[in-house]
Structure P
Amino acid sequence: MRLLQISDSHLLADPEGLCRGRRPLQQLRHGLQQLLASGPGPVDLLLLSGDLCHDESWLGYCQLRDLLLQLGLPMALLPGNHDHPQLLRAALGRHGAVAPALVRCGALDLVVLDSHRAGCEGGELGAAQLRWLQALLAERDGRPLVVALHHPPLAIGDPFFDGIGLIDGPALLELLRPVAALKAVLFGHIHQHWQGLLPGRGPALFPVLALGCPSTLRSVAAVQPCPLGRADDPGARLLTITPDGGLQQQLLRWSPAAASSLG
């Protein structure tokens, strides 16, 4: 089972509009073409981990919907701080799972969480969503589990993003700590690759990866060296659940769409 994570596309109502010096829709389309036409192989589930529409516009979500429906892939979506959760659900809720939700795909259970906090760059899950997650975890079987949200639930060593992370990250990590089937926690928000381990796991439990995803639009200065030597390029992550329930992950990079191709 193969899950492709893309993040932080920052679409705009104007398909020709600029965000961070680039046209987000063309960059996202170009990235998906690179990934699905000449990338690492078939994908079973597409995960979009927030900051999907920078201006939180209905037209931006409609453009995202039209682009994604062309792919014909199952998808899961979650909002970031640059999102309007109700518009996201209205535009794409009939076509994919929108957080908070449990997605069962092949050998994998994926839980997508909503860390959007209205009017704030930082994130929060809130007591009600944490109770929902606790009840869901108590009822699960031993299928491999991946949890995804927009904001990192732990510090990554970047002063800016650590200041606008997840307020209730410690509460989330405490809920996840005893879950033996947990394989990884995925997040966006940071516009860079990042890899670490969840803290506080007991000695009988396997280490769990915490993985930050680059943006499809533009990267920021990374706190970790890029294993591909391409820290400035747009990127994504591919997760593969092996037949024995193990997890393999791969950082993906591609060159941004050339200015000449943007019209």
Structure Q
Amino acid sequence: MQITEDTAAIVTGGASGLGAATARALAGLGARVTLFDLDVPRGMALAEEIGGAFQAVDVGDPDSVATGMTGVEQRHGGCHVLVNCAGVAPAAKTVSKGAAHDPEVFARTIRVNLIGSFNCASQAAHLMSGNAAQGESGERGVIVNTASVAAYEGQVGQVAYAASKGGVVGMTLPMARDLASLGIRVMSIAPGLFLTPMLEGLPEEVRASLGAQVPFPSRLGDPREYAATVLHIVENAMLNGSVIRLDGAIRMAPR
């Protein structure tokens, strides 16, 4: 699918990190971008910067997502691209300091990372199904979900996060198969260690140490590299139903 000024895109978690980089990249090619996020000040500032729109949406709440989708439909007439970047990453072991993992923390992680991705993808797909078919392959839309290398090599303290991202991986192929007859593609990206807000707060020496664990290039990933992968997925019609590891060949150790 060619990205043009007629392309209506939604980026969840678009106020910062991977989502913000993706929103800038899509807007740079002319797309009309709507950011879904709960960080209102950052979201509104970025929307103004890229000439897009912002809506306060809780991705884990299907009614909130539906309100956001209605706003996109009213503003742009539909949706062609959805990129799911909203997520949380709590650190907690299954048993720690004599107590079991807080079930509410686990449930919230699944709610935001997995159910949130599903809510947005399923409702965006419904919008996309009404689009006119484009190009030789008759595409109507592209959905890109964000998994993580933790889906495959979850570390100590990542049981909730790894479970949520494993669910995103498992959802990719069946969703792509579900939507194939509608001309809607579904892909996921599994980033490794990227310089996102979760890592920006760490001391420089800690960030350097983490980057040195990456075989090549031995550094933290730049969110713009994630965004570039999104653009390629959107524009390459043969990418469908798969998960791309974007990780510099890292395989995470237990700790």
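Ranked by distance in nm of label points 7 Å out along Cα→Cβ at positions 62 and 126, structures P, Q are led by P, which has the greatest value.
Quick one: distance in nm of label points 7 Å out along Cα→Cβ at positions 174 and 246 came out at 2.6 when computed from one of P, Q, so which one is it? The read-out comes from structure Q.
Hey, FRET efficiency 1/(1 + (r/R0)^6) of positions 46 and 94 (r between Cβ atoms, R0 = 25 Å, to 0.05) derived from one of P, Q reads 0.10; which structure? Corresponding structure: Q.
Give the label, chosen from P, Q, of the structure having the highest value of mean count of other Cβ atoms within 10 Å over residues 134-141.
Values: P: 11.1; Q: 15.5.
When mean count of other Cβ atoms within 10 Å over residues 134-141 is computed for each of P, Q, structure Q gives the biggest number.
Using helix-only ellipticity at 222 nm (-39500 (n - 2.57) for each DSSP H run of 4 or more, over all residues; to 500) as the calculated read-out, with -6500 as its value, let me know the right label among P, Q. Provide the component values of the computation, followed by the final result.
Details: P: -6500; Q: -13000.
Label of the source structure: P.
Computed from the coordinates by the stated procedures, all read-outs in this text should not be read as laboratory data. The structure displayed is predicted, hence computed values, not measured ones. Cβ atoms are built from the backbone, for glycine too; each structure is taken alone.
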